[in-house]
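Participant: Listed below are the structures to be examined.
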Structure 1
Amino acid sequence: MLRIISANLNGIRSASSKGFYEWLQTQNADFVCLQELKAQAADMTPGMLQAAGLFGYFHYAEKKGYSGVGIYSKKPADAVLEGLGHADVDAEGRYLEVQLGNLSVISLYLPSGSSSEERQNVKYSVMDRFYPHLAELKASGREVVICGDWNIAHRQADLKNWRGNQRNSGFLPAERAWMTQVLDELGWVDAYRHLHPDTTDECYTWWSNRGQAWAKNVGWRIDYQIATPGIAATAISTNIYKEQRFSDHAPLIVDYDF
């Protein structure tokens, strides 16, 4: 059994103060992929660096209080790869890969384009450059699970108010078409949808802090575990943990019989 958790923390220090690490102690996870650390190495406490008896690996953004990804692993990694090899992307701390045997687990934080047209163009640029990397990973012969905040709701079922968001970042036609290519043309598998092909309201992983979105469950599914077909076929259960709130995202948990 392999338990993998993906969690956008919207600030590791904030999530820590809200009980994230106490919860993590109860999860018996093999891998925990974090996004939006919003911290540098100097900000990390010993409990953040090695949480719940797990080995911690991190890729910090150069800008303070911004982005950054991490992975906790039950076993020490054979290899750790930071970044995609593009200086502008890597400066924002968006990609971290841990390799153990023939398995790669990746923590990914794709950019949001919601703040400006300029950032939307950055998002498209990162997507364009990430696509060939996805093709290479798929062709590598390794089993791979890419966890993270992709900042794209793929289908109408993946957000509450899809009609009102068709011109908004995260649900733009070009973003959705790119996600379709990743799944249908490259052959990656959305682990959650593999097990829950038709779920709507219970699938959301992010809620805006505006307009009582959480209370009204006006959410988006933008956090995924996208996997190679071999390990994806072994997914046996998923859970979006909403009993406690550690950030504006909810942790996505997938158990694999792997």
Structure 2
Amino acid sequence: MIQIHALPAFSDNYIWLLQDLSTRRCAVVDPGDAAPVLGWLQANPDYQLSDILITHHHNDHVGGVAAIKAITDARVYGPAGETIPARDVALHDNDRIEVLGLALQVILVPGHTAGHIAFYHEGPEKPLLFSGDTLFAAGCGRLFEGTPEQMHTSLSRLAALPDHTAIYCAHEYTLSNLRFAQAVEPDNADITQRLAQVSQLRSMDRISLPSQLGLERLTNPFIRVHVTSVKEKADEWNGRDNASPSEVFASLRDWKNKF
């Protein structure tokens, strides 16, 4: 049995810790800081860290990798198209790996960075997606290296996964993302309800993740670019007729950058 929980890092990062309760092995996703991981291992000495999964090269996702590997000798998986510290296995689109008995598919999702990947477990009862900084709860990552067309394609690929897929993204951005979503769709009752729920969670300092893909389809403007009211707001923002979904996405992303 696998349990997943978050190790907070920096001001708003989450390092995802996967525990195999039967084998007492564990894995982490995107350890930008070694301290939370090493602290957890010290507090749980019966667990062995066997695997480190990396979605992209930004320091708040890889900064702790070398130190953790030096102590645990865990195997490091990361995108083939990026420079990842201490990487043992370079991953390409549609590669399949097994970590803690979980079969994981690698999905290439360029946009935030050029070689960004996500990890997807297709489990019929509980599909899991570790989306890094591509798909956030009610939002998406900034475009540091990719184009709007690439990011729209990446998000569309993730949005095609099953509704009940649990989304484990890497930051606690949900509240600010929902405030933007409400500006885009002020009459969307699902956004209003979700904003109230997340506001209550955050007021108690509780985590808003994981999200669920079905909920994202109802409340995330960046995967709702096909909705007429979303397009109209995007057109209003940049003063043009955004003819394609990727143009609508580009307008929304520019708006969010300034929001």
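Participant: Can you rank 1, 2 by FRET efficiency 1/(1 + (r/R0)^6) of positions 67 and 187 (r between Cβ atoms, R0 = 35 Å, to 0.05) and just name the one with the largest value?
Facilitator: Details: 1: 0.75; 2: 0.10.
Result for FRET efficiency 1/(1 + (r/R0)^6) of positions 67 and 187 (r between Cβ atoms, R0 = 35 Å, to 0.05) over 1, 2: largest is 1.
Participant: Can I ask one more? Please state which of the structures 1, 2 yields 13 when relative contact order in percent (Cα under 8 Å, 6 or more apart) is computed from it. Numbers along the way, then the final one.
Facilitator: Values: 1: 20; 2: 13.
Clearly, the read-out refers to 2.
Participant: Comparing distance in nm of label points 7 Å out along Cα→Cβ at positions 171 and 235 across structures 1, 2, which is largest?
Facilitator: Values: 1: 2.1; 2: 3.0.
Answer by largest value of distance in nm of label points 7 Å out along Cα→Cβ at positions 171 and 235: 2.
Participant: A value of -6500 was computed for helix-only ellipticity at 222 nm (-39500 (n - 2.57) for each DSSP H run of 4 or more, over all residues; to 500); which of 1, 2 is the source structure?
Facilitator: 1
Participant: The value 0.15 for FRET efficiency 1/(1 + (r/R0)^6) of positions 91 and 211 (r between Cβ atoms, R0 = 25 Å, to 0.05) was derived from one model only; which of 1, 2 is it?
Facilitator: Of the structures listed, the value fits 1.
Participant: Once mean count of other Cβ atoms within 10 Å over residues 51-58 is calculated for every structure in 1, 2, which label goes with the largest value?
Facilitator: Numbers: 1: 18.2; 2: 25.5.
Sorting by mean count of other Cβ atoms within 10 Å over residues 51-58 in descending order puts 2 first.
Here, each number is a calculation from the coordinates, and none is a lab measurement. Please read these numbers as outputs of a predicted model, since none were measured by experiment. Cβ atoms are built from the backbone, for glycine too; each structure is taken alone.
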